[in-house]
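Take a look at the structures below.
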Structure 1
Amino acid sequence: MAKISKEEFAKLCDDVYRDRKQIYAFNPRMGKRDALEWMILCSLLPLLDIAEEPDASVTYTETICEILENRMMEKFDVRAILEELAESIQG
């Protein structure tokens, strides 16, 4: 099973934030946070070799946290990084 470090996840979030205008353009009907978390989720699936389909009935935040639960090199607070990303969008 592929694993990810806190630094790698934070970089992924930073890269998605940097490309946010293009991501928003791809998803004009989504809220800004959902659009960015959707892109993070779509990036994690191939990066971590995840074949199963995410559960569409839960939020992107919950899905990302669930995916990373057993795929972290060392435990880190996924929600805190996603909240920091969300605060950047608001700012």
Structure 2
Amino acid sequence: MRFRVRRAQIDGDLRRTFERYGAGCMQMVLATTNSFLHGDRHVSVTEVLDALLPWLTEQYDRAERKETWSMTMEAAITVFVASELLISLAGIFGKS
């Protein structure tokens, strides 16, 4: 469970390029050691590896935080529904 996102300290232009491609595409580029278009030139993944890996970690942390909050909300909703059910049952059986 992660509530804090480790923010990558990278160049703003690289961040915009990575966000334009998305995490899945950048993972594929990393796996195939291919190049991608950054600005007006093709850049090899090895040139930006020091920025790409922390950015991918940041994206993973964001997805994990979203999942953690979803699970927390599901648990809270379950507690509220169960308590409403118990209150309703107590009201029904308490009147007889």
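Given structures 1, 2, which gives the highest value for distance in nm of label points 7 Å out along Cα→Cβ at positions 30 and 54?
Working: 1: 0.7; 2: 1.4.
Largest one: structure 2.
Identify the structure, out of 1, 2, from whose coordinates Cα extents along the principal axes in Å was calculated to give 79, 22, 20. Going through each structure in turn, the value belongs to 2. For the read-out mean count of other Cβ atoms within 10 Å over residues 22-29, a value of 11.4 was computed from one structure; give its label from 1, 2. The structure behind it is 1. Suppose helix-only ellipticity at 222 nm (-39500 (n - 2.57) for each DSSP H run of 4 or more, over all residues; to 500) works out to -24000; of 1, 2, which structure was it derived from? Structure 2 accounts for this read-out.
When you work out relative contact order in percent (Cα under 8 Å, 6 or more apart) for each of the structures 1, 2, which one comes out largest? Result for relative contact order in percent (Cα under 8 Å, 6 or more apart) over 1, 2: largest is 1.
Only the coordinates and a few stated rules stand behind these numbers; no lab work does. None of these values were measured; they are calculated from a predicted model. Cβ atoms are built from the backbone, for glycine too; each structure is taken alone.
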